[in-house]
Structure I
Amino acid sequence: MSVSTRFLRFASICAFATALTTLAIHLLPELWADADTFEEQLQLRHNSSYVLHSWVTVVHCLLVVVSMFGLGVLRLSVAPVLIRFGFLGFLFFAFIEILRTSLRIFALNRTWRANYEAATDDAARMSLRATIGAFSGINESLFFLFLTAFIIGLLCYGFAFVGAKGLEQKVGLLLLLWAALSIPGYVDTVRGTEVLSAYFEWVGSYFQPIARALLGVWLWTASNRPASPNPG
């Protein structure tokens, strides 16, 4: 499979866009960080920043898929197995995160929280409150799958690129570093703690946007060197 210069530049623009959406995803929650009680969280569905955050997340996932496809296709003929497994990881990551976000938009906010506000019967409210409370467990389960798939994608792409020379090798090292920096949060997710991830909060707000922007730069640079045909 060959890829056009135009598509690589489009993938590059998508990578730059993911840097911006990553910033929004990690910074917007600060606007409702003080919503601690059940009643305050119930009102989040009316918060425009909270709603915007969900839709930005959906767009971000789609942009990641395009940018990572563009990135991977340039090494597909050299490391077909790693690139294919890596892209499947990113594709599954995007699916899980869009599913998780869709549940938050349509199930949690537009159905359960809305019905709780409208309910006048105490029994109905108690039932809905229990359902709303259970959502955090569903959310954590999906987050585990999301993070697992993303780390697999990073590792596969990282090892596919690190065997190259020059700038491509540096791209591989960047991806492997990204995977390593994701491990503390992954360990905390598995253990149900926040011990390690507290020291790595800067990864989402600072490292990831920079890393995504660097991938955008590399894709744009590589756009004059389309991938060679894939042997199959």
Structure II
Amino acid sequence: MKILITNDDGIFAEGIRPLTEWAKKLGEVTVVAPKVEQSGKSHAIDFTHPLEIKKVEYMDGVEAWSLDSTPADCVRFGFAYLGGFDLVLSGINKGVNLGQDLVYSGTVGAIFEAARMGGRGIAISTYPDTLDYAKAELDRVWSFISEHNLLKENQIYNVNIPMSPVGIKVTKQGSPYFSDEFKRLEGDMFLQYGSMIPDTNPEDTDRDTNALLSGFISVTPLSTSRTNMQVFEKFKDI
């Protein structure tokens, strides 16, 4: 199996190295990751500027490239220039990607690009202070995905890992996970930030937000389609 590793925290971020080391047991691993942090860049690409892309020393047995752009561009380079991959692993992100807020995630954007390029992908995230726990759960997550043939059922999955998980649950996307606020710093300068907000339906434990807060590893099948099929089916013959 040919595996591409990327992230949105940067090629030398804390979470990508243990994911790379772990993935070596699955097959041939190549790293293509952003030169600098690209959090919140979603599925963005840069086709208007030249991109700095260069090989870097990383770890034994792993070819690694630093790319001065987004996670999606890292995947594009992997498929278009390096020859394609059977699986893209994105992470381990230092911060969960849940609910409607995953639309902003560069970690998740990478696997959307993997699907667009005809591949399969898994985005893996955890809380900032639980990275060691997430590393310890990678075998468990992979066994779950393999046992149920999930990658044959769907191209891409979003995985979030809590501390000391009680189990694994296939979930659906929940509501927004963070509030949206702008804070004036001084003059014309503002800072965007947010606070965690409750899910709009806290009793629905099938939602990724609630499953994670209940101690489950959340595995959410995602789709690249933006088409509302109910509306399409209703009006397609007009």
* Any idea which of I, II comes out highest on relative contact order in percent (Cα under 8 Å, 6 or more apart)? -> I
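From which structure (I, II) was helix-only ellipticity at 222 nm (-39500 (n - 2.57) for each DSSP H run of 4 or more, over all residues; to 500) calculated, if the value obtained is -7000? Walk me through the intermediate numbers first.
Values: I: -24500; II: -7000.
It was calculated from structure II.
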* For FRET efficiency 1/(1 + (r/R0)^6) of positions 131 and 187 (r between Cβ atoms, R0 = 30 Å, to 0.05), which of I, II scores largest? -> I
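We did not get these values from a lab; they are worked out from the coordinates using the rules stated. Computed from a prediction, not measured in an experiment: that's the story for all the values here. Cβ atoms are built from the backbone, for glycine too; each structure is taken alone.
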